[in-house]
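Undergrad: Pasting the structures in now, so scroll down.
Coordinate-derived values only; no laboratory data. In this text the structure is predicted, and so the values were computed from the model without any measurement. Cβ atoms are built from the backbone, for glycine too; each structure is taken alone.
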Structure 1
Amino acid sequence: MINKFVISLSKSFSIPYSYVSSQPIGRGSYKETYLYLYKSNKWKVLDNYVIKKFCDKFLRAPYVIRFQNLKEPHIRITLVGCHIRPGNAYEEIKALVNNVYADIKSRLEKKDSFLFNLLYCFRSSCINLNVLNEPIILIGDFNTSGSYLNKNKQKTLDNILYNNNLMWGIDHSSDTTVATKCNAYDQFIFEIKNKER
């Protein structure tokens, strides 16, 4: 079904689309599949994996994908998709920031450090610092408003994000649902330093 949709989308817009998806993720009998749809004439997938290191902290473990721009290979972006459990939004968002984000950032810094040293050794005048500043964006249905997250916990999460140099991409009062109530469930978090990018 997904493959047919991607083919249809590509034909409709005359743009080649592709996708990467996870295996079904979740504890118990209920599972979900994460999927990233992208323009394959603009991006290539460098890496994709399920975060298993902290899976005990999530009902559905986060799924990571790392893209590289085809025309400008120094432009890369890492997306971390996660469907946060409504009844445990506060704890899972905390783990997403304090554990998952920190782990991915550390991995990228090690890769960047190696790449920086390699580039510096061979062509120090041609180093492109964008390679050393790859954006990481946390995305998904975070259930971070309404009855799932009270104002005090929301403020605590705001502080946790701020202390990690992160920010919400969507205001808490926005409506990102199709339900009758106004809630910012679908959300993204990105690094303050990459706000303009």
Structure 2
Amino acid sequence: MPASLRPDTPIGIKYADDTWHAISTANDWGRCVLDALGDHTGAVLEDTALRHLVWFVPPGGVDGWPTPEPLRLTLYRAGDSLLVPRLNGYRGVNVWLRTPKANGLFTDPNTLRSAMESLVGPLDQAAGRSPVVVCHFCATPTRDAQVIDACESFSTGTHVRYACHPCLSTTGGDRVHLLAHPEGPR
């Protein structure tokens, strides 16, 4: 792990530099990306308070990537700050799902983008579309869902659960789940 990524305290603000860059996704559909990547992922950090997963890529690895609002992507390039814990995590709020030591630091950017696009469709076509959420029942990313529950938490804010229409319907609904659906959400 580069020295610029190792915090001196249990958790610290680190700045992307010429040794690492990163990209974050919403943790709901980001977990589906993590599953899709399997052993092809490097280090992955989860911040449960901000509700995102962070992948580390070589510098310049995400240059030119679109960050459409519905996908809630954030790019971390030279000078951008990121809250990073030590390898044992920080109070269950900021934890390593895949540690840099065990899997290496970097995820190949092309493999990462391919995994994302296999779940949510082309990144460059996501602007202006509905946000991607994950069905509470079948864990499938979808743009066609209904809110089934929302609760407030002092520490993490509002948490919303969604259900896709097939899971809501006793007949299976008229929408197709998005997993293994190459064009992504409708």
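Undergrad: Quick check on the output: 1.05 is Cα Rg over 2.2 N^0.38 Å, derived from one of 1, 2. Which one produced it?
TA: Working through the options, I get structure 2.
Undergrad: Which one of 1, 2 has distance in nm of label points 7 Å out along Cα→Cβ at positions 28 and 60, as calculated from the coordinates, equal to 3.7?
TA: Value 3.7 for distance in nm of label points 7 Å out along Cα→Cβ at positions 28 and 60 corresponds to 2 out of 1, 2.
Undergrad: If you don't mind, there's one more thing I want to ask. Given a value of 15 for relative contact order in percent (Cα under 8 Å, 6 or more apart), calculated from one of 1, 2, which structure does it belong to?
TA: 1
Undergrad: Taking -4500 as the value of helix-only ellipticity at 222 nm (-39500 (n - 2.57) for each DSSP H run of 4 or more, over all residues; to 500) derived from one of the structures shown (1, 2), identify that structure.
TA: Computing helix-only ellipticity at 222 nm (-39500 (n - 2.57) for each DSSP H run of 4 or more, over all residues; to 500) on every structure in 1, 2 gives -4500 only for 2.
Undergrad: Starting from the value 2.3: which structure in 1, 2 was distance in nm of label points 7 Å out along Cα→Cβ at positions 12 and 36 calculated from?
TA: 1
Undergrad: Computing FRET efficiency 1/(1 + (r/R0)^6) of positions 84 and 164 (r between Cβ atoms, R0 = 35 Å, to 0.05) gives 0.55 for which of 1, 2?
TA: Considering all the candidates, the number was obtained from 2.
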